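**Q** Please find the structures below.
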Structure I
């Protein structure tokens, strides 16, 4: 019997697996919400506890693709000296670091960042998740792209102004966050048994950044990350929020293998634009469908999504963005069942 891991690999190879692979969450916090467990509690428990909860929920709802790395960005910035808040109803929240000039970046020492106990805990959770998995599901490590890291480090509004007013500062900041992104993925990929990298770049959204800036200040640094990680020979997936139809054509040049799109993106149009160069994932609305509708309605909407994009292969079913704590498990089960029961025409 073919495993979830094999089905996901076939989709990344732009093939037609025997059924459509699916993931149920992008950021990874939803399984903890479902089990009523607070991340703060887990940090003081053995890493195996977090791994067991996380894996159990993904297995229970039928996920093939599983991301590990809940709280990664927050823990990275805490290691750089930022403040973080661990809430019960959302992922960890980060307060922007006090950076005002390019010179402020010189005080950060990347090697010391990865001595952080929380980052070591995160890595240990990944290793324990691999043990739970036994090579059955496809495990990806989640992290952030350089542009989104820069926006969190400085503040997105301030970064947006810099794009126009201070090119040297922008370049220095993005060079730093590129190294930070690479170093995080390399740190986590020391764990044997992870199949790929999941890069979240919400700030690269078409709702935030123009196509011109996407091409000039996002693509080069994302490409640098992909080039440096190429020797690891891992699958790669990026998620960008908002409507990115006008910039999808730029992603294949980065070396990324698959793009996960927001529910604002028309999947049929996205398939035409990508033209089989890279894979496509998405994009059931996480709020208006997965959170607000009944399980029967979720099933129907998910089938529509599959009809739009899954027929040619090279596709993975995902929510259009991360799941909130309010998404009921029965709706996620209906979402997964729709994928399990839909078949690709051979």
Structure II
């Protein structure tokens, strides 16, 4: 029987015990970290010639990690943000090893000193008011699962929840009294109450009543279920959204629904509607479940840029075009040419 390496033993302890018990990480985080190490082992085999079952702690050097991060971008085409996510998993493992193997402290600190790569700030993409109406209008509530899909998309548009938060909702998290709210279980085990728009209340009430989810004995079941009665997956939610987005584009091409319409774009749409309604950025942060207000400020900057572009576009017809003076000033151009020349 082949001996288990110390790297394998530590990695197993990190993923199955430390992250869950000591850090209280959710399954999604553990899965993401595990994916990062699968890629690292793939890199070690392909580029360093070390099979996955032979990787040791001594192989996890600063040079190896730098090479791995570069390989993610060059060989796999990962964006800087994805590269930084993978590095976060390695950094967390390095901090864990500092206490398990203090003799490796110098190399671990060298790994932790690798800087994050500055990622360009992507422009926020979201649906307009007409786009949201067209998307919801594309759902036929008279067919099988139509009412479920309409209720699900309505919650996504009106509450700005993440996909993991949406699929984690249960009937007991929904309160349709006054004021109507939904209890969202977010990242890091943090829960928050998000108020529901009055238009969403009859939709959710009809859906829960039609599917029997308003019965007390079913309060712990998933709010949005697949055909087997289980929780919808991330891929399932995306598939449903893309189906209606494609239909809405065909029926209302003027609505401007993007080809890559995703659940996160509906979250952006919710945030932008709040910004346009002059809601304080701190309240938006709380409703979105952001850890820092700096994350929320991107929506305010996007809205400000949009207004600025609109003003500049409108001013083009008011302010006459002005040519730079030096274009037609021969004397000035001649002076600039001779500037710095010796007499």
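Every number here is computed from the coordinates shown, using simple stated rules; none is lab data. All of these numbers come straight from a predicted model, not from anything done at the bench. Cβ atoms are built from the backbone, for glycine too; each structure is taken alone.
**Q** From I, II, which structure was distance in nm of label points 7 Å out along Cα→Cβ at positions 96 and 152 = 1.5 calculated on?
**A** Matching structure: I.
**Q** Matching task: 0.6 is the computed value of distance in nm of label points 7 Å out along Cα→Cβ at positions 240 and 256. Pick the structure from I, II.
**A** Derived from I, not from the others.
**Q** Could you tell me which structure in I, II was used to calculate relative contact order in percent (Cα under 8 Å, 6 or more apart) as 15?
**A** That value comes from structure II.
**Q** To test your reading of the models, identify which of I, II gives -17000 for helix-only ellipticity at 222 nm (-39500 (n - 2.57) for each DSSP H run of 4 or more, over all residues; to 500) when calculated.
**A** II
**Q** 3.1 is what came out when distance in nm of label points 7 Å out along Cα→Cβ at positions 8 and 40 was calculated for one structure; which of I, II is it?
**A** Structure of origin is I.
**Q** Let me ask something additional. With distance in nm of label points 7 Å out along Cα→Cβ at positions 16 and 64 derived from the coordinates and found to be 2.1, which of I, II does the value describe?
**A** This value belongs to structure II.
**Q** Ok, one more. State the single structure among I, II that was used to calculate Kirkwood radius over Cα pairs in Å, giving 20.1.
**A** Structure of origin is I.
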